[in-house]
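Each structure below appears as structure tokens.
Every read-out reported here was derived from the displayed coordinates using simple, explicitly stated rules and does not represent laboratory data. Remember, predicted model here, so these are calculated numbers, not experimental data. Cβ atoms are built from the backbone, for glycine too; each structure is taken alone.
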Structure I
Amino acid sequence: MITDLQRGDFFQKGHRYRRKQIHKLYKGQEQSEISTPKAHPYIFIFTKESGSEYGTGHGWNKDKTAFFYTGEGQRGSMQLIKGNKALREHFLSGKAVYLFHYVEPGVVEFIDEVTYINHQLEIMWDSDGELREAIIFELERNPVIEEKAAKLDVSPYSTEQLRHIALGEEKKTSVYEQTAALKQYVHKRAAGICEACGESAPFIAKDGSSFLQMYYLPKLSEGGLAKPKDAAALCPNCHSRLRYGKDSEVYKEELITKINEKEAGKKSE
């Protein structure tokens, strides 16, 4: 069954979509494996998982938590340009990466949102049968990143330190530390008040914190790595309103304005 995709709909794991419909909504290169829409904060990867016929090869690690993706370029050594560069720098540019694979011509299945962890060069054959350097990207599933981040203790850091870590401004900071710092920072920024409606959190959680839910403003999936301006702490009512409300798009724009004002204030402090 093919899911009818509407603008703003979250991609659902295991659901199938027509690639043309994705491009109709978000644009981007329609023939490339890596599609980078200019007007939207997304990168789409469309893969057959095995690209051996094009001088590339893709595959999962043993427990399917990380996908090893061979970059773009069928002939000659690959370079960190165009789609490869966009993938390497997606966090800095504020873009989320969505991984799909083809199940039939024109139809792709959504696998997961993934985050760049690392890359390396390997010697592989190109499509002309010549040896060349190929870029192998290690892309980890965002839910896995969140699981690892949840085990890290970032409570000793000040609000400002958390913000710097979440922005990736601290040297040698891992994506796991950034993810943990982001959640802690956003909740400290909210200070027990929903950042959408301005009401107090509805109750105190078992760990003693005010119960507010993380919401990722520009994303088409839940969770993962984001910048402070792209995340908010919300009461359950506002969280649901942004997902399912008739006025969700208008409400989201209002929230984006509120978060941008907060973050602009942080920069000037």
Structure II
Amino acid sequence: MLTFYGHARRRSSIIRRTQGGLMAGPEKRPLFFVPDLAAEAPARAELPPAEAHHALHVLRLRAGAAVELFDGCGRRAEGRIADAARHRVIVAVERAWTEPMPAGPRVHLAFAVPKGSRADWLIEKATELGVASLKPTVFERSVAGKEPLSAAKRERWTNHCVAAAKQARLNRLPAIEDVAPLGEVLARAAGALILVGDAAPEAVPVLEALARRRKGEDVLIVVGPEGGLVEAERATLRAGGAVAVRLGRSVLRIETAAVALVAAAIASAEGAARLP
């Protein structure tokens, strides 16, 4: 058994190694983010510095390696590394195309910003699930995220979105909106089914609420602060047509509730899309 295991490991490494370096698998090319990707091929594309570092010093790709590119807005391309210098990677684009918008409703997430790295985790996982937009929202009991979104924080969140999109092999990044009060967020969500996570007795199971969604209707998930909603916020939500929903008996952290509700909404939307 030990000998077979060793052979299996060597065979796996051979499958994954190509002329240009280490591949993500026998069929998938390494995926890199290029925000200014050309619309047509042939063309040349330079990887941003962070992507070039990853290609050269983590994956150890070299000239001739087959790669795939995306711009976060639906544009995709395939090509090969034409030039791999110490800090610079140029890709010769052989094929470029634009992926159509995914069918079905879009799911948006309005959330009280949790402290520190918990916010980064929320951004990353919500992106992996496929949210269309991220809406940092100010609540009465918010403990973080009340100030305008700084350039540094927006860049950090964008980097987390890019990493998550590469992991999930998505074509589009979620829009990261400016920090806004709850009333403003709701006003911009006209026409969407609004679901707010709430532990109140009148809250209904999330799947029951999702069953009310009309065909083609977008979904806005609202997750408030861990201190809970004040009565004025509950009134604002009711006036905006929001439905209070629960995920069982547990009292969840912001990021846990956000990811669970987004996953439920996306799974429900995809299930409904399969119905005749």
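If P(r) over Cα pairs in 5 Å bins from 0, in percent, for residues 29-76 alone is computed to be 5, 21, 33, 25, 12, 3, which of I, II is the source? It would help to have the intermediate numbers written out before the result.
Details: I: 5, 18, 25, 21, 17, 10, 3, 0; II: 5, 21, 33, 25, 12, 3.
The structure behind it is II.
Consider the structures I, II: one of them gives 19.7, 64 for Rg and Dmax of the Cα atoms in Å as calculated from the coordinates. Say which. Write out the running numbers ahead of the final one.
Numbers: I: 19.7, 64; II: 21.8, 68.
The read-out was computed on structure I.
Supply the structure label, taken from I, II, corresponding to FRET efficiency 1/(1 + (r/R0)^6) of positions 85 and 133 (r between Cβ atoms, R0 = 41 Å, to 0.05) with the calculated value 0.65. Walk me through the intermediate numbers first.
Working: I: 1.00; II: 0.65.
The structure behind it is II.
Figure out for me which of the structures I, II the number 1.9 belongs to, where distance in nm of label points 7 Å out along Cα→Cβ at positions 205 and 261 was derived from the coordinates.
On the way: I: 2.7; II: 1.9.
Derived from the structure labelled II.
Just checking, which of I, II has the largest value of distance in nm of label points 7 Å out along Cα→Cβ at positions 157 and 173? Can you show the working numbers first?
Values: I: 0.5; II: 1.2.
Between I, II, the highest calculated value is found for II.
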